[in-house]
1. One of I, II was used to compute semi-axes √(5λ) of the Cα gyration tensor in Å, and the answer was 26, 13, 10. Which one was it?
2. Using the calculated result 11.5 for mean count of other Cβ atoms within 10 Å over residues 17-24, pick out the matching structure from I, II.
3. Using the calculated result 0.25 for FRET efficiency 1/(1 + (r/R0)^6) of positions 9 and 65 (r between Cβ atoms, R0 = 41 Å, to 0.05), pick out the matching structure from I, II.
4. With helix-only ellipticity at 222 nm (-39500 (n - 2.57) for each DSSP H run of 4 or more, over all residues; to 500) coming out at -21000, pick the structure among I, II it was computed from.
5. Tell me which structure, out of I, II, gives 2.1 once distance in nm of label points 7 Å out along Cα→Cβ at positions 25 and 41 is calculated.
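No value in this document is a laboratory result; all are computed from the given coordinates. What you are looking at is a predicted structure, and each value in this text was computed from that prediction instead of being measured. Cβ atoms are built from the backbone, for glycine too; each structure is taken alone.
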Structure I
Amino acid sequence: MKKTVQLSFEFPKSEYPYLKLICAELGISFKQLTINALLKKIEDYEDKKLAQKARKRLKYMNHKDNISFEKASAEVV
């Protein structure tokens, strides 16, 4: 079974020369530029969702139970 899927989409004709220029300057193919951009977008989305979850959990934490960074570091070592 293949580990990839084929994507196909329309791209604005007016932007195509810039796309070719960027690929040439970076020395990568259109395919690689697209893969890099999409993976970056996915990572950014995941980071945003993780930060939202962290903020939500921090909101409900009992701050009296917090310990100092020094104490937490000492417990790890």
Structure II
Amino acid sequence: MAEVRGVVRSAGGDPIEGVLVMGVDLNYAETNREGQFRLIRPEMALFFWCSGYLPEARVLRAGEARVDVVLRPVAVMKASA
């Protein structure tokens, strides 16, 4: 069975630990402290979720075995009284 590997980083280039990486078949992995993940070949697409970052989705091309992703932080709005 094929697998997909990759690294998830912040916009500043730092690896992000704890990102949930999930395929549409509900197969999932979590990134380690280096931002790395390994997932047995998911079907068609990968979804990336992590608190404090905007979610990301990637459609996989046929035979694609490496997916590196940059997550953008969620904008924080401060309310004034």
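1. Here the read-out was taken from II.
2. It traces back to I.
3. This value belongs to structure I.
4. Computing helix-only ellipticity at 222 nm (-39500 (n - 2.57) for each DSSP H run of 4 or more, over all residues; to 500) on every structure in I, II gives -21000 only for I.
5. Structure of origin is I.
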